[in-house]
Structure P
Amino acid sequence: MTTMHSTLLAVGILAILSTAPAGAAHPLRAAVAGDQVPSTLVAAPLPADDESERAALAFAWALDPAQPLQAPAPHAAISRSYWQQVDAAELQRGLALPLTAPDAVIQLSPAPGARALSAGSLQLRDPAGRSSGARSIDARALQDAGMPASDGTRMLRTGATSMAGVYRLQSRQARGRYVVQVLEPNSPLRLEVQASQAQVLAGGSVQLQARLLEDGASAAQLRRRRRDLGGAALLVAPDGRSWPQRLLHGRDGSLRAQVRIPADVGNTQGLWELQVFAQADGMLRDGKVAFAVALPTARFSSTATPDSASRRVGLALQVAAAGRYEARGTLYASAADGQLKPVAQAHAAAWFDGPGQGTLVLPFDQAALPAGFGPPYELRDLQLQDQSRMAPIESRAAALRF
């Protein structure tokens, strides 16, 4: 008895006591720009706390063909804040904090071993050198309000009539290191950080873009800000490892980087981050964007077996590591005028004991076909997920026509 026996058993269960699609094998369409298709596979251990479901599952539901589907746009993170890690000497001298709008929030958190500072020992002076009159809130009040504030944290809030300019945060009693975070919810100045894709394979690359935007600014003011824009970036893995990234100026005034993902992504679950630390014309902004990184533990083989009569689609799978894998896709059908419209979505998942070949079947026959629709069909937005490692492995915008 080989290890493939359990895989074939899972596929049989997935078929729910019915036969696989009876049609001839069709080649999947060649990958195009924007698709994610592994070129090689790797064997990866299961997470130590893996509790993946072993039972196979397949289902489908109907879509309204009159409602077009929109591909999600790449997420852009917007920041009106920045943070710094400072030592006691900087706070004793007076830490410069540029503010661009009234009613700013400044949070001071002591690092482990640093002295907690009382309200009386902490001063915030405005650009004219006067006491800012900022309201002070301690860690207990923040915790009572439901905020995740560590002991010793103190928050200062400038008033609604406070002026813009460089403030100074000072404490002669500072000892150790501190994290200072500044949030300006009313600021017209914001940093937009965007990654070119929400998922990438280990060893692949992602493009990073950071743009400085300012509400109410003239074109000349924006050009000046962007001309002065500089900064640094950091790629951060879920296990805490990080890699500095070089930012270059784009023609549109943004900062850009081509970020290479390491082949060794580790075993820690979670999203990766690209963090940007920017400054322009004396103003500071930090932002970050998250994305998924997947080990290519499986992929669709080059063929699929669709059945036009039943609308079931069998997807051949090549597996390099044990785990639970899920296929999902959207079926488009032809209307009377020949236009393709979305009519159903389907998911299918099963456990695979180890390396080998297998099949996942998308049961579009479980969803009733709208009146007036029929073949030819097209399978779009085809995806393969490694559920055991919470990783999106493969995606194809247009996979098959039958």
Structure Q
Amino acid sequence: MEKRNNPSALNIFMSFLKLGMVAFGGPTAIAYVREMVVDEKKWMDEKSFNNGVALAQIIPGASVMQVAAYVGFYLRGIVGAFAAFMAYALPAFLIMLFLTIIYMHVKSLPKTVSIFEALRIIVVSLAANGTLNFSKKNIRTIGDVFLLLISALLFILKFSPFIVIFVSIFIGFLMYRRDITKLSLKIDIPREKLRIYKYVAYLLFGVFLFNLILYMIDSKLFLLSTLMMKVDVFAFGGGYGSVPFMLHEVVDKYNLMDAKTFMDGIALGQITPGPIVITATFVGYIVGGFIGSIISTISVFTPSFIILLSSIPIFDSLKHNTIFKNILHMILVSFVGLLVAVTIRFALLVDWSIQALIIFIVSFLLLYKKYNMLLVVLLSLVLGYLIL
């Protein structure tokens, strides 16, 4: 279908830059992208935009970032995808960097202790709501509940979430083997769409070279880069899918910070526009300063961007392929288990009291009712300052 408009790459960049400044709410910001590109600017029709949303749901990475890149690619190819992707992430990076610098200077002050305690309570509310939402969408059978419990237990026992995912897929195959063995995994790619893989190859070479240089000049920056890229590759289900992986890598495996500090980073990510994975900026700054924040931010978005470009030619085959849909379902079910475990771990780090419970209940109910996330966070902070 022909495009309704043909904006320049600069126009795409500026439009998504403005949108990135006000797009609070994580995945819910997809509605803002749709309003801009379909209703306001008429760059795409509804069906084409919905295809982008559908693709973003079945590949790893922050959903809204993937949708932005898809829109850019639809309009201006690889250049448009870069323009939309980078522009949307830039405001979140700058705001998160600013908040992290402030955090480093005020986190120990007596007047801010109650505020950060309230932030941690909000993180528990966010994790609980994310778990509930994932459960509603993905838990369908008794077998799914079994997979959920296994993955939650393994993560609580400090198994790597990467191992948990693969164990869940294996168990899922055993449970559904009769259905899966009757299916075929046939993927048809139109010849004219294969040209995109030339750019994918360039990007992969660039990623290899980027990490090789970091390895030679600074082992800490190399660790940040590879850690965040690994997190992004497995972040199915949107930005929330990255939380268990980032928690494991940053806190459990490499001890780059304690769990309470990581929770503060998650909370600060909720008062910035953009996806929750912008917590990578917080982690990068604490571990490696300003350069670390840049490395972490680039790295946590790069793999999913490459995966998006690689998936566009085969999307029509993927979205209808039953084997792929079954594998994706198993992954998402295991994510519910991981989120259950993360919620429990975060809850155990809070100093619970009647006042803390009030803040949790208020923030949880407001988030459940889909109130604006920024307003919920700000209200909870005010409550925390007044009653904690």
Structure R
Amino acid sequence: MVNNLHVAYIVSHYAHQLFGHDGGLGTSVYNLVEKLKTINIKTSVFVYGQKEDFTFEENNATIYSLKDCEESFLKFYFNRKKIEKFINDKIIENNIHIIEAPDWTGITAFMNFKIPVVIRFHGSDAYFCHLENRKQKLKNYWSEKLALKNASGFISPTTFAGELSGKIFNLKNKEIKTIYHGLELQNFTNSNQMLYEKGLILYVGTLIRKKGVLELPEIFHKVRKIHPDAKLILIGSDAPDIQTKSKSTWQMMQSQFDADDLKNVTYLGKMPYSEVQEYIKKANVCVFPTFAETLGMVTIESMALQKAVVNSNIGWSKELIMDKESGFLVHPSDHKLYAQRIVALLQDESLCLKIGKQARERIEAKFDLNKLAEENIEFYQKIISQYQNR
């Protein structure tokens, strides 16, 4: 058992106001760090790929913004070595005991630390390529593979994501601990579940093919055939489309919506999360038809706010939602059934409220950050002990 535990995190994004809005990876790490601060666990967060170098402290946490190196030749390698040196200096200076890094692009490949490294499967490039049936660049695969080879432990936010990642990278006889991303439930309260805008369907997330947004035009068209007053609001950053080389997924979506349906669609772009929460509370139904995810932070956030969710039914999502109890699970390509589930919720207020209440109960049982923070600490302590006893 390590006294005065000090945990470090390496991330490319972080959901602190100094770094702007962020998606699931940065949000889940931020939530965990914020909880660890309150129970006297020291943390250091190294946010790489930033525009400038700076450091700031908040209670038991020290946050480092790291600018990329200026090398043009083999930049990916020299940048990793720069990060490695900086972190190694801080390990000695601040007595850091363990480091956690994401699997994406294998950031810790070519890095060597004298403390254990835990890789959390937020979603590697190999994982997403597998789910989307895309070919992965070989160098990306080997970078991620090398990072995993050098790791002392593995955490996955869902059993599905852990098992699939284990198969992709042939991690035989390696324990992959499932620890869900958690929520500070007191920050997700909906004082009046009855206050919502009837017919409002909400999607929150990046507008990108893998999130299933290109399925929404047809789904929404089928919904409006039965519920013509339905409205669709989209919140999140726009992204280019790899498959078609289009610079804007939103432009692609606009061309796919029926002209009359498009009049009832509003795209609001990115916005601060405090504002996003208000839209979630206002929604009648939240939809997440994604093809590729490891957990889906905004899904569990919507459920915590007592919203009825129609979600993808692929792998990981079955660990979040009990179908027809705490939400609905439908394959994104089954437009007819997806629309039917949305319509059922729009037309039956009692069903919608019941599903929303049961969704909150599900989150309280499975995704309470107070319980999950302890699971993380126990796992870190276990890996440190194994590392020291090698």
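Name the one structure among P, Q, R that relative contact order in percent (Cα under 8 Å, 6 or more apart) of 24 was derived from. It must be structure P, since only it matches. Tell me which of P, Q, R gives -25000 when you compute helix-only ellipticity at 222 nm (-39500 (n - 2.57) for each DSSP H run of 4 or more, over all residues; to 500). Clearly, the read-out refers to Q. In this comparison of P, Q, R, the computed figure 3.1 for distance in nm of label points 7 Å out along Cα→Cβ at positions 60 and 116 is attributed to Q.
Throughout, read-outs are computed from the coordinates displayed, never taken from laboratory work. The structure displayed is predicted, hence computed values, not measured ones. Cβ atoms are built from the backbone, for glycine too; each structure is taken alone.
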